[in-house]
Each structure stands twice: as C-alpha cells, then as structure tokens.
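As structure tokens, here come the structures.
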Structure P
Amino acid sequence: MTVEATPPATSSTEPKFYYPPQALVENSNIMAYAREKGFDNVDDLYVWTIEHAEQFWSEMATRYLDWFQPWDQVLDASEAPFYKWFTGGKTNIVHNAVDRHANGANRDKVAIIFESEQGETTNYTYAELAREVNRFANVLKAQGVQQGDRVTIYLSRVPQLLFAMLAVTKIGAMHSVVYGGFSTDALHSRIMDAQSKVLITGDGGWMNNKIVELKKITDEAVERSEGVVETVIVFKRTDHDVPMKAGRDLWWHELEAQPGMDEPCATEQMDAEDPLFMLYTSGTTGSPKGLVHTCGGYQVQVAATLSFVFDIKPDDIYWCAADPGWITGHSYIVYGPLILGATEVIYEGAPSYPSPARWWSIVEKYKVSILYTAPTAIRGLMRYGEEHPTKHDLSSLRLLGSVGEPINPEAWRWYHRVIGHGNCPIMDTWWQTETGAFMITPNPTTPLKPGSGTKPFLGIECDVLNEEGLPASESDDGLLVIKKPWPSMLRTIYGDPKRYVQQYWTRLPGFYTAGDAARKDADGYYWVIGRIDDVIKVSGYRLGTAEVESALVSHPAVAEAAAIGLPHEVKGNAIHTYVILRQGYEGSDALADELRKHVGKELGPIARPETVSFVPGLPKTRSGKIMRRVLKARALGLPEGDLSTLEA
C-alpha cells in the first residue's frame with residue numbers, strides 16, 4: 001500500500017517504511033528481470049547477482065546494448081586496482097544512444113524536448129538527433145580532431161551541449177565538459193590539464209533572464225593557455241556581440257554550412273577499455289582531478305541502473321533537472337536515457353524564473369512522469385511554500401528521484417507529500433563522479449525510509465567499516481567502502497595513476513574507499529552521513545554534519561543549514577552552524593537559542609551547536625553541494641583549497 005499522509009518528523013506515528021504502490025512493484029522492469037531469473041522478489045535476485053556478478057553484468061551488456069564485436073573476458077583483475085571490463089569487446093556509446101534508434105523503430109520518436117528559459121519549445125526526434133550529431137562530428141573531423149584527442153566543451157544547458165558530446169564520442173575522441181558557469185580559473189586549469197586543442201563554447205547562455213558571458217570567460221582562459229587551444233568553435237545562443245579572433249574563433253553554424261558536413265560520418269568502433277570521457281572534480285588541494293571513464297563498462301551500468309531504478313518505459317517522459325556538466329548529466333541526461341530510447345526534457349534556465357512555479361509548470365506542460373533532482377533544489381523550492389506546486393497538475397508523476405548529497409528527512413517528506421502526493425516513491429541515489437552510475441539506491445519494489453539510500457544496486461557489494469577495516473556496529477558510523485569492482489568505475493586520474501591509487505585504494509587496502517561516512521542499520525539500509533571530512537567528533541562522539549543540518553531544517557524557520565566542527569579546548573571539537581531562514585522569519589538571539597535547543601532535542605545534548613549564525617547564503621558547488629571545508633577554512637583563517645567548482 002501507499003502511505004498517503006506524511007506525519008511531522010517528531011511524530012511517533014510515522015511508519016517505519018513507506019511502501020511503493022503494488023501495481024508499480026508488479027509492473028516494474030526489475031521485477032520482470034527477477035521473474036526471468038526464477039525469483040519472486042528482488043532481495044533474492046540481489047543475492048544471486050552478488051554470487052554470479054560477472055554473469056549478471058554480462059547479461060546486462062547484451063540486454064541493453066549492441067556490440068560490434070563481443071568481449072573475450074567480462075572482468076580482468078590482473079592489474080588491480082586498474083580493473084578492466086569487457087576486454088576485447090568493440091562498441092561505441094553513440095551507436096547505442098543514437099544510431100540504432102535513428103535507423104530503427106524509434107526513428108520518429110521524440111528524444112529531446114527542449115524548453116528555453118524564455119518558454120520556447122523545440123523537439124528533436126531520434127532521426128533529427130542523429131543528423132545533428134553526424135553533422136557536428138564532420139565539423140570536428142574537418143578541424144583535425146582525431147581518436148584519442150581531448151575536446152573541452154563549455155556551454156550552457158542547451159541541446160547543442162548534447163550534440164557536441166555525442167559528436168566527440170562518435171569519432172572516438174574524449175570530451176571534457178566544463179560546467180557553463182565556472183570561472184576563468186576553473187576553465188583554464190581544465191584546459192591545461194587535458195591539453196585540449198579544440199574548445200567548444202557559446203556566445204553566452206541564459207540564466208535568470210541574464211546572459212552568462214561564456215565567450216568572455218573562454219577568451220580569458222584561452223589567452224592564458226599558452227597556445228594549447230588552437231580552435232574555438234562558438235555556438236550562437238544569445239546573439240549578443242562578442243569578439244571573434246581571426247584564425248582561432250569559428251562560428252558553429254558557419255562550419256556546419258560548409259560543403260560535405262551532411263555526408264555520413266562513420267561511428268568509430270572503440271575498444272571497451274578505450275577512454276570515453278574525462279570529468280573533473282575538485283578536492284582539498286589546489287588541483288582538480290580529471291577522472292577517466294571508458295567506453296564499455298560505463299554504458300553497461302548506466303543503462304542497467306536507469307532501467308531498473310527509474311523503471312523507464314516507452315511512454316515515459318523523463319526529466320533529470322541536472323546539468324550535463326556534472327556526472328549526473330553525463331550518465332542520466334546524455335547517455336542513459338538515449339541508450340534506452342527514452343523521451344526526456346531539458347530545461348535551459350533557473351528553477352525559479354520567472355516564478356517558483358516554473359518547474360511545476362514544466363511537469364504539467366509535458367506530462368513528466370519521472371523527475372530526478374537534487375536535495376538543494378528541493379529545499380530551495382520548499383522555501384516558497386506549497387502554493388506554487390499545488391497550482392499545477394502533477395498527476396503525471398509516478399517516480400521521483402534525489403541525487404548529489406544525502407537528502408534530509410524533512411525535505412524527503414515534503415517532496416513525497418507535496419510533489420508526489422504520497423504516491424510516488426523517491427529513488428534516493430548514492431553514487432559519485434568516480435563510480436559513474438548508481439551504487440546504493442532503491443528500486444520501485446523497495447520499502448523506503450526518509451533519508452536512507454536503502455541498499456546497494458544489483459551486483460554491487462558495499463559495507464561500512466571502521467578504521468581497522470572491520471564492520472562498524474549498527475549504532476556507529478564508519479567508512480563507506482565498495483568491496484568489489486563494478487563496470488562503470490573510474491579507471492584512473494588523467495595523467496596521474498599514482499594519485500588514483502593513493503586517493504581511492506590505500507586507506508583500507510583491498511577496498512575502494514568512497515570518502516563518505518555512513519551507517520548501516522538493522523535492516524541493512526545505508527545512511528550516508530556525508531564526506532569523511534564532514535564528520536565532527538565532539539567529546540568522543542562522532543556526529544555527521546548532515547544529521548545536525550537535518551535537525552535544523554526540521555525547524556519551521558529554517559530553509560537551509562550547514563554545520564562544521566571547530567577546535568574546542570574541552571570537547572575536542574564544537575559544532576558551529578550557519579542557517580538560511582525561510583521567508584517571514586528574522587534572525588535574533590532568541591531564535592538562535594531556540595534552534596540550539598531544537599537540535600539538542602532532536603539529536604541529544606551532545607549535538608547542541610556552539611553557535612548559530614544567520615547568513616544570506618552558503619558556499620556551494622555549482623551542482624548545489626555545500627562546501628563545508630570552505631566554511632571551516634574561513635573560520636580558521638586557513639587556505640581554502642581548490643575553489644574552481646564554487647558557485648559565484
């Protein structure tokens with residue numbers, strides 16, 4: 001049955017589990033696969049996939065993908081931790097995401113529904129998508145791009161970003177997508193690390209009805225690249241005047257208009273272990289990491305997870321409200337949905353422009369059935385109250401999703417009740433840029449607990465260990481590890497294999513250490529607390545920043561919160577918090593004291609913050625994650641590390 005009403009966080013009547021609708025369970029893709037394997041439930045199927053992991057992943061590779069040449073070996077662990085998957089196999093993700101649909105039954109099916117920030121709609125069928133990708137692939141080849149080259153892409157959230165990524169991949173080059181809002185420094189550092197000779201950008205992009213000066217930032221970054229970038233291809237989006245440097249800068253539309261660009265462009269046959277793309281993440285050092293994913297295993301796991309978790313059906317309208325500049329956009333906007341032949345929505349602009357009802361109007365307009373977004377966006381829209389979503393018909397929704405960071409239970413309940421009307425299970429997915437695809441996640445058959453990512457995906461074996469490498473108790477948090485290799489795993493850090501080994505495989509030898517702290521409860525459900533650096537030890541007790549923040553957000557005055565630990569001569573560390581208030585509330589000493597007591601009541605006296613500071617904003621990455629290390633560094637007067645992903 002479905003839980004129709006959602007009690008408040010402190011209510012003793014809240015159910016232990018929120019159960020999915022039985023019809024959803026029975027008709028789900030994952031349940032169909034379980035029955036094929038002779039199981040009547042997914043838990044038993046999971047056990048089988050762990051015991052027969054290579055067989056399972058081999059079945060996924062043939063279930064969802066075409067191969068030019070079959071593989072010789074599913075998993076090669078001979079050079080661990082540099083694992084290889086589907087060795088000897090020949091493939092190209094563009095064949096599976098574009099070509100076969102354009103040449104088959106999905107030819108006239110809409111692949112992309114694009115809505116501009118101004119409200120204009122443009123649809124692209126799979127046949128039209130194939131033509132766009134083919135044409136731009138010819139443009140790239142004409143500019144000398146070859147297999148193995150790195151191409152940097154710096155665009156706003158427009159279909160041409162997808163076309164560019166797919167065109168690069170079609171000809172066997174590697175794309176390095178830089179989010180179209182990053183600073184000059186961030187773009188420059190990524191150009192230099194990748195040594196990209198060709199860069200694709202736009203004259204600008206639209207956000208909150210203002211032009212994002214992509215070309216200006218590009219010019220500044222390229223001028224500092226010491227001649228590394230030889231060609232800049234510029235897509236005309238905003239049509240405002242931008243300088244074009246002769247011999248270097250070329251207009252996208254003019255290149256496509258040249259003779260021969262509509263001629264067929266072959267899709268390169270790539271080895272399963274050939275590099276597919278590189279994507280940068282920031283860290284505590286000043287050097288971002290270029291994580292490398294490969295052609296074979298990545299697409300296998302992305303396709304399988306999207307099918308089994310979000311239950312994609314032929315008539316679904318799927319909307320992942322992320323950006324292709326992040327791994328979520330790579331896996332679950334660009335590649336996963338297209339491999340499955342889905343119809344997806346891409347929205348160009350800000351979620352609250354021209355009003356906080358914008359997202360809900362999109363859901364209603366296109367009858368979106370699956371919505372996948374970040375807790376930051378959910379909390380941000382919560383601040384405006386329920387009046388905006390309730391004005392729109394959201395009855396088309398059947399599944400919701402969350403990604404990017406642990407979702408606090410208060411936001412989970414609001415999302416479930418207000419947006420999903422109590423009928424839409426929330427797929428709270430835990431994974432990383434490094435993992436490439438979902439690792440811990442519910443599926444449509446999973447009973448849910450607000451704030452828990454539930455259990456590992458099929459074929460994925462995780463655990464929570466203490467510093468000695470032993471299983472942590474149910475009452476203690478520990479290090480979240482992945483115990484066995486998985487197909488979509490990163491293969492290395494570009495140009496720095498030693499850093500790859502040191503970063504991910506040495507803390508607990510034999511295990512991939514994710515960098516996150518977590519707990520595993522008596523039901524085997526995982527609760528990701530946050531980055532290991534985001535765990536505060538107070539008087540000998542370990543407290544996750546996410547727990548403290550969740551307690552603060554459960555107070556009706558609080559929209560968002562961040563918690564950090566600072567040295568304390570008695571406690572070892574003390575909790576200091578930063579709070580953004582909801583509309584209608586003002587900060588005061590009395591409210592600060594009330595919030596301190598509220599956290600103490602929710603989590604116990606040991607968790608009561610030392611301070612509560614009211615702030616207008618928090619330092620976040622462009623994908624919405626709070627950068628707590630920046631708050632801590634500022635409070636202590638220390639260097640802030642790599643800020644290339646910091647929101648402006």
Structure Q
Amino acid sequence: MFRSIELKNIKARGWAAEFLRTQASGMTGHLDEVIAPFCTKYWDSEDKDAVSGEDAFLGGMTDVEGIDKWVFFEQTGYWIDGMVRCAHLIGDERLYEKVRPKLYLPIAHADPDGYIGPHFLKDGMVWAHAVYFRALEAEYEATGDGRILEALRKHFLRVPLKDVYVKNKDSRIMTVRDVSDIETALWIYGQTGEKAFLTMAEESYRRFNKLYANDRGVAPHAKTRALTVCGMLEDGNARNNHGVTYCEICKLAAILHLYTGKEVYRRAAVKAFDKAYAENILIDGVISSSEYLNGNDDSRASHETCDVSDFTWALGYLYMITGESKYGDWVEDAVFNGGFGSVSDDFRSNQYFSCPNQVLCDDRSNHNRFYSGTSWMSYAPADAMACCTGNVNRFFPNFILRSWMQSGDILAPFVYAPTEASFQVGGTRVTIREDTLYPFENTVRFAVSAPEDTAFCLRLRVPGWAVGSRLRINGADADIHPENGVYDLRRTFRNGDVIELTLEDEIRMIENAGGISVKKGALLYCLPVAEKKVIEIEPRGLGNPDYPHFSLYADSKWNYALCAQAKDEAVFRAGPVLQKPWTADGNGMRITLPAREAEGWAEVRCTKVRMNLNPRKKGKIVDRDCTFTPLVPKKGRFACGRSETVSLAPYCTTRLRIAIFPEYDKD
C-alpha cells in the first residue's frame with residue numbers, strides 16, 4: 001500500500017508554486033482582513049486572559065443568529081489547514097508567521113486533561129476538531145515539533161472515542177460526522193505505533209456502523225445507512241446523502257484498511273466511491289452536490305466548492321489502498337477543471353456553488369433549489385455560510401502534497417505537477433525534480449538526484465484519456481511498455497538521470513446531461529463568455545476594497561450548439577502558455593470548431609422562486625426577481641441559426657462559460 005510523503009519532503013515549483021503564491025497573496029493570506037468568521041480569533045489569541053467562560057476559547061465567540069457555533073470553528077479550521085500547507089510548500093515566511101499562532105496557542109492552552117478547543121464542544125460534536133487537527137498534522141509533518149504530537153496524544157487519550165455517540169443525539173446528518181475523529185487517531189497510531197489509538201478507532205467505527213445502519217423511521221434528508229460499511233457494500237445509488245459528508249465518512253474505511261489490512265474495508269471504500277462517481281460526476285470532474293448528491297443528468301447540476309477539497313482528499317486514500325491509476329485521473333479532472341473554475345484568477349473570490357454552465361453570477365443567480373435566487377453562485381466574497389471560503393484554500397495545497405506517493409521502493413507521482421520531492425530508499429536519500437507545464441502540455445520530465453547509484457521503481461501513470469505514450473531515459477527511447485495504465489520503470493538510477501514521459505491525446509466530444517462537451521487531455525474546454533463586471537455599492541464583510549462585492553453579466557453571445565459529427569473539423573491551437581496558465585490572460589490554448597446558434601436559448605427570468613432552506617424538503621414559493629442560467633435544450637427541440645466558428649478555451653480560465661452545449665445533427 002502507498003503513503004503520501006511528508007510535507008517537509010516536497011516543494012511546489014513552476015506554475016504550481018505560482019498558483020500557491022497567488023493563493024497566499026489572495027484569500028489564503030488575507031481572509032482575516034475580508035470577512036467573518038476569519039477576522040475573529042476562533043482558534044488563537046495572544047491574550048491568555050481571553051480564555052474564560054463556557055462559550056469562550058482563545059479570543060471568545062461571535063455568535064450569528066441561526067448558525068451553530070461549531071460552524072465557525074469548522075470554517076476557520078479549513079482555512080488554517082490550507083494556510084499552513086501553502087506556507088510550507090512555497091516557503092512563505094509571512095504566511096507561516098500568520099498561521100503559526102493558530103497552531104501553537106491552542107495546544108499551549110489545552111485543559112489539564114489534554115482537551116484542545118472551546119469548552120462548549122468538549123466531549124461533544126467532534127467535526128470542527130477533525131477539520132482543525134489536520135492542520136496540526138500538517139505542521140508536525142513539516143517541522144517534527146514534538147509538542148504537537150504530544151498534545152494530540154493527550155487530547156485523544158482523555159476518553160474513548162466511542163463515547164461521543166452517547167452524548168450526541170440531535171441532528172442525525174451532522175452527528176454522523178462524530179466518527180470522523182478516527183482519521184486523526186489513526187494518524188497518531190501511524191506516528192507512534194501505540195495500539196491504543198488503533199483500538200479506539202476500531203471501537204468507534206464499530207459503534208458508528210451499528211448506530212447508523214438502520215434508516216427505518218428517519219426523514220429522507222437524515223438517511224445515513226449508505227455511509228456505513230454495509231451500506232457502502234450495497235448496490236444502489238448514493239443520492240440520499242450530503243456530498244461533503246459522504247466523501248469524508250466513506251473515506252474512513254479506506255484509512256482503516258491502510259492500518260488494519262482488513263479486506264472488507266477496502267471493498268467498501270472502493271464501491272462507495274465508484275457508486276458516487278458513476279451517478280454524480282459532473283463534466284468538470286467534481287461530484288454534483290448542491291448540498292446533497294443530486295446526480296449528473298441535469299445540465300444545471302452544481303457542486304459545492306467544498307466538494308473539490310473533500311472529494312480529492314478522499315480519493316488520495318483510495319489510491320493508497322489500491323494503486324489504481326484511475327484515482328489520479330479523477331483528482332486531476334476535479335482540480336484542473338472544477339477547482340480552478342470555482343475561483344477567480346487572483347484567488348480573491350470563490351463560489352459556494354459552481355456549475356459547468358453559468359452565464360451570470362450575481363446576488364440572485366443561484367439556480368439551485370437550495371437558497372434559490374440568492375448569492376451562493378456569486379464569485380464575490382461570501383455573505384452567508386463561509387465553509388467553502390475556508391475549504392477552497394485546501395484543494396491545491398493538498399493536490400501538491402499528495403502528488404507523490406511511496407510504497408517501499410516504488411516511487412509514484414499520483415498526479416502530475418511541477419514539484420521537487422525527496423524520498424528515503426533503503427539507506428539513500430533520493431530527490432526527484434519534476435518539470436512540466438502539465439496539464440497545459442503533455443510532457444513530464446523527472447530529474448533524479450542521489451549521492452550514489454540507487455535501485456528503485458519509478459511508477460508513471462498513463463491517464464485514461466491518453467491514446468498513446470512514449471518513455472525516454474536520458475534522451476533514448478526506453479524498451480518498456482505500460483501495463484494496466486502504468487509504466488513500472490525498475491532500474492538502478494544514477495545521479496543526473498532524466499526520464500521523460502510524453503502523452504498523446506485527442507479532442508473528445510462527450511455526451512452528458514442532455515448536451516455535449518469537449519475535452520482534450522486533462523482539460524475541459526468551454527466557450528468563455530465575456531464579462532461585464534459591476535462593482536456593487538454595498539460592500540460585504542469588512543468592506544476591503546481589494547476584495548470588492550461584484551456581479552458578472554454576459555457581454556458576448558453564448559447560445560451556441562455543437563455537432564458531435566463535426567468532431568473532425570475541430571482544430572487545436574497551442575497558443576502561448578505563460579506564468580499563470582490557469583488565467584484568461586495567461587493561456588492561449590484554443591479549440592476552434594463549427595457551431596450554430598441555438599435560437600430561443602436564453603436566460604430564464606422569473607418573479608417567483610421555490611426557495612429551499614433545507615436541501616431535502618420542498619421549500620416554499622417566494623417573491624423574488626431573478627435571472628438564471630437556462631437548462632440545455634434537448635436535441636431537435638430548438639431551431640438552429642447559420643453555421644459559425646467558435647473558439648473554446650480551457651475551463652479553468654473562465655468564470656462565465658458554457659461547457660455543456662445543446663447538440664444538433666449535421667444534416
């Protein structure tokens with residue numbers, strides 16, 4: 001089985017480092033200057049006297065009517081986790097100095113019995129802790145500071161993990177996450193070898209599976225059987241589940257397999273994610289989830305930005321227990337397309353819900369039933385739930401951290417990106433520098449540095465979209481062929497060896513959600529819609545002028561249809577790829593192909609919407625003037641205009657776009 005390498009052993013390079021620097025200069029480094037709850041010290045304070053009372057913890061609480069207090073610790077925990085990983089991956093001292101107190105002050109202020117955190121969550125719901133503790137794990141793996149490991153040990157040795165189920169009997173769909181703390185307990189076991197942590201994790205998981213396997217008599221939105229081992233192993237769909245919860249809880253079976261080797265855990269995790277993928281994957285690579293999994297047969301199906309982080313984090317564990325290349329394909333698809341497409345070029349704004357098709361983004365453009373007609377699809381700084389604003393800071397640091405995996409003497413780039421990674425192979429320290437513009441080019445180069453000749457296996461993934469590949473060693477073609485989607489290059493490597501993998505792709509026309517989409521290599525292509533940007537008068541959050549409240553409206557024609565039979569007429573132009581290839585100005589890659597206007601396909605205007613404040617209830621009709629992105633019309637149900645040529649750009653470079661087109665027949 002594979003393991004990801006520790007944070008201290010990998011650095012981002014090239015365009016990947018530039019993206020992380022953009023994060024650091026954007027939301028990741030400045031959320032405390034932009035919007036609540038990040039501007040309030042939920043996990044840190046320099047004033048030790050601030051610790052007082054039932055509702056105070058290192059700076060106190062700021063309550064918001066209608067939102068449970070644990071939410072703010074979850075949201076800031078996401079941000080802290082993304083921030084510490086980003087800082088170490090690019091060596092950003094300013095960012096590290098900002099995040100450091102949020103890591104060390106909480107453990108310095110732990111209760112005498114070892115508990116870390118706010119008093120109102122002591123021995124209560126553990127989800128906010130599970131989020132925050134991943135940041136502490138990252139810091140330990142970057143620095144080896146023993147204070148962190150010891151603090152986590154003491155926190156978890158206070159009471160058996162299984163006892164949390166006795167205390168929490170309220171919201172079933174949220175308290176189901178009480179099992180999530182076994183992720184950190186198993187991490188502690190991996191670091192220390194103390195079997196007490198493995199035992200408590202398995203005891204907690206057994207109790208979880210017993211309590212939540214019975215869905216008789218519970219509301220539809222509270223069904224949880226699919227998250228248990230028995231439910232994961234069953235056939236059927238996964239749509240009755242909250243998207244983030246599904247990813248975070250089902251992945252636990254994979255982690256347990258890592259530490260126990262029990263086959264039932266592996267089978268359960270694999271089947272759970274295969275089901276979720278088959279039924280819910282959107283064309284941008286992320287599972288549909290307008291809170292709950294909603295399938296992929298609707299051209300307006302969206303996903304939470306949180307799902308980019310949580311889905312790809314879970315898939316890393318799936319690769320660890322299987323070594324299957326497909327999980328690398330899935331992660332790249334989600335990050336390079338759905339992830340980049342849900343944030344602005346400068347990483348100063350993100351969407352809560354993001355969609356392959358969106359022709360406007362304002363405070364009333366959310367076309368999902370959940371909070372329909374509100375700002376949840378706007379790129380402007382959040383004015384409601386900030387979980388995605390915190391969680392968006394995690395997806396790319398985690399992508400880079402887990403870009404390399406190791407199993408004994410097998411070194412494997414799980415996903416491709418420019419990095420430098422170090423490994424211990426036997427008694428030798430091996431460093432591999434990965435040079436590439438991938439996915440904006442299809443060649444990846446690996447330069448090996450080692451103090452002496454070292455034998456190991458370099459396992460290189462051939463993505464499922466590749467129609468051909470070539471491997472070269474020090475400029476000469478290698479006498480090796482891929483098997484089961486991988487090159488296993490086992491040899492004695494010398495200092496200075498260079499291995500080059502070149503992949504061949506083709507333009508693909510993919511039918512999905514009642515329309516047709518275009519992909520080439522790892523990238524989804526779409527019609528970029530010119531933006532009319534309107535800065536709103538009323539600011540959000542702290543009113544920071546560098547993070548304005550704005551709306552986006554279409555300023556170019558977008559209602560085009562494509563023809564699958566015209567695939568041979570599609571032409572790819574490489575164009576310039578600059579320092580920031582995820583941006584509109586930094587990427588000249590284009591696909592031109594014939595298209596026709598889909599007459600009558602236009603924005604949907606309405607004066608009433610069905611607003612649903614609970615993802616699994618019908619909601620109610622409310623008066624609200626809104627404009628929405630329309631559904632894709634079915635083939636044969638729209639009139640076509642004259643033939644034109646359109647130019648498609650990589651999805652990651654866009655905010656307003658069409659990625660699912662109506663389809664027409666050539667004749």
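FYI, it's all coordinate maths here, none of it is from the lab. No experiment lies behind these values; they were computed from the predicted model shown. Cβ atoms are built from the backbone, for glycine too; each structure is taken alone.
Couple of notes before you dig in:
- Origin of the value 0.25, where FRET efficiency 1/(1 + (r/R0)^6) of positions 105 and 321 (r between Cβ atoms, R0 = 30 Å, to 0.05) was derived from one of P, Q: Q
- Computing distance in nm of label points 7 Å out along Cα→Cβ at positions 81 and 561 across structures P, Q gives 4.5 for structure Q.
- Which entry (P, Q) yields the derived value 0.45 for FRET efficiency 1/(1 + (r/R0)^6) of positions 217 and 369 (r between Cβ atoms, R0 = 35 Å, to 0.05): P
- In terms of distance in nm of label points 7 Å out along Cα→Cβ at positions 289 and 393, the structure with the greatest value among P, Q is P.
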